[in-house]
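Following are the structures in question.
None of the figures in this text is laboratory data; all of them are computed from the coordinates on show. Small disclaimer: the values here were computed from a predicted structure and weren't measured. Cβ atoms are built from the backbone, for glycine too; each structure is taken alone.
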Structure 1
Amino acid sequence: MKGYQTITAVLALAALTGGLLRVFAQPAEQTRREYRETFLKKFQRGPLNTTPGDAMMLRILVESSRAQRGVEVGSANGYGAINMGIAFERTGGHLYTLEINPQMVRDCRENLRKTGLDNVVTCVEGDALQTLATLEGEFDFVFIDAVKRDYMKYLKLLEPKLKPGAVVVADNVIRSAKAMEDFLDYIQKSPKYDTVIIRASMEKDDGMSISYKIP
């Protein structure tokens, strides 16, 4: 009888402890989420950063597609990477963000560290036309926001690594349409993709193309 009582007490204690852990874990998770959102609201965005509306659209696209491995071409100081990183954390995935400017790389890495996303997002320093070739494996999400005339080159480097059903997003496709004419012509006419151009934000009076790689 004593043994039974001991086991019952242990189980009761375990249940109580588990309940307490859940109680304490919820405020901790809420605090982290609130800290990140406050950090993003106070973020000193520059002309190279995506708008809040576009960044939220990227976050939603990553999470809704359950993306596991992503590439961002053009980090700047990490505003977009943080937003996408939040989604990749939720999906259990990982984002590689590529940046050529050494100071921007340092800023991006520091901002990722401050938001606790440096284990979810890896900032790769160097010219994307070279560093893209070093990324191994397949990818199911891409965001291109770097040198406009090179969008087609970025895509061609990534295409062999894109999984069926991958989502490819490109920024500034309205304002800089002429500079990326070859990219837009290809991505909109290729039978490999379904593509739409949207405006998720009116802040810069610009838009993004969203493409789905048809399986």
Structure 2
Amino acid sequence: MKVYELGKMGSGDWSAAARALREGGLACLPTDTVYGLACVPGVPEAMDRLYAAKKRERGKPVALMFSDLRQIRSMLPSLPQILSGMLAALLPGPVTVILPATSEEAAALGSRAGGSIGARVVPPRFSRQFSHLPLPLALTSANPAGDCEPCAVYEVPEAILSRCEFVIDAGRSRIAEPSTVVDLRPAAAGGRPLILREGAMDRRRVENLIEGRGL
């Protein structure tokens, strides 16, 4: 396992990291919330390794980390226009949004959730560096299912780290809570979004952003 310090990575390091992911490897990556376990979703054996490392039930989906909103829209062309403003208000940010997707779109992204996709966007502070990686990446917190989410590399269990081809260490997470999960599928049908898990962004702030009232 290779450990990189984010601020010291050169072009060769990023090339090696990207190659490891494309070849089916796992990575431990920083986010704006907690450290995540990531792989390329279109590589079946990589997804199998991720689920095994996480000890996660195969029927439970994992989110995808996209480079930006444009990539989300390009890979989910069926996305209703009514959701565009909500997406722009919430992402990038410490939020996972659940979006409607056709079965073909979901399958192309390696999703096991049928007609939906969980989406995050690379935090702005990492966007330049992570552009070297093959995004989107399947992403879940770097801990066994049910355990506490790690906010620093030293908090990631050895059982997880030992399965990774590389780790990127960016120090302790600035937000030591998992992302808030917001289901936008009801809004696509004219209803109200649902907050499935309140985490790094509190409910009131989510509601204010969605309703256009800012912070």
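Using log10 I(q)/I(0) by the Debye sum over Cα atoms at q = 0.09, 0.13, 0.14 Å⁻¹ as the calculated read-out, with -0.40, -0.71, -0.81 as its value, let me know the right label among 1, 2. Corresponding structure: 1.
Upon calculation of helix-only ellipticity at 222 nm (-39500 (n - 2.57) for each DSSP H run of 4 or more, over all residues; to 500) from the atomic coordinates, which of the structures 1, 2 produces -7500? Derived from the structure labelled 2.
Taking mean count of other Cβ atoms within 10 Å over residues 148-155 as the criterion, the top structure among 1, 2 is 1, with the largest value.
With FRET efficiency 1/(1 + (r/R0)^6) of positions 84 and 156 (r between Cβ atoms, R0 = 35 Å, to 0.05) derived from the coordinates and found to be 0.50, which of 1, 2 does the value describe? This value belongs to structure 2.
Ranked by relative contact order in percent (Cα under 8 Å, 6 or more apart), which of 1, 2 sits at the highest value?
Once relative contact order in percent (Cα under 8 Å, 6 or more apart) is tallied for 1, 2, the winner is 2.
Here volume of the Cα convex hull per residue in Å³, for residues 36-91 alone is compared for structures 1, 2. The highest value is that of 2.
Taking 12.7 as the value of Kirkwood radius over Cα pairs in Å, for residues 124-195 alone derived from one of the structures shown (1, 2), identify that structure. This value belongs to structure 1.
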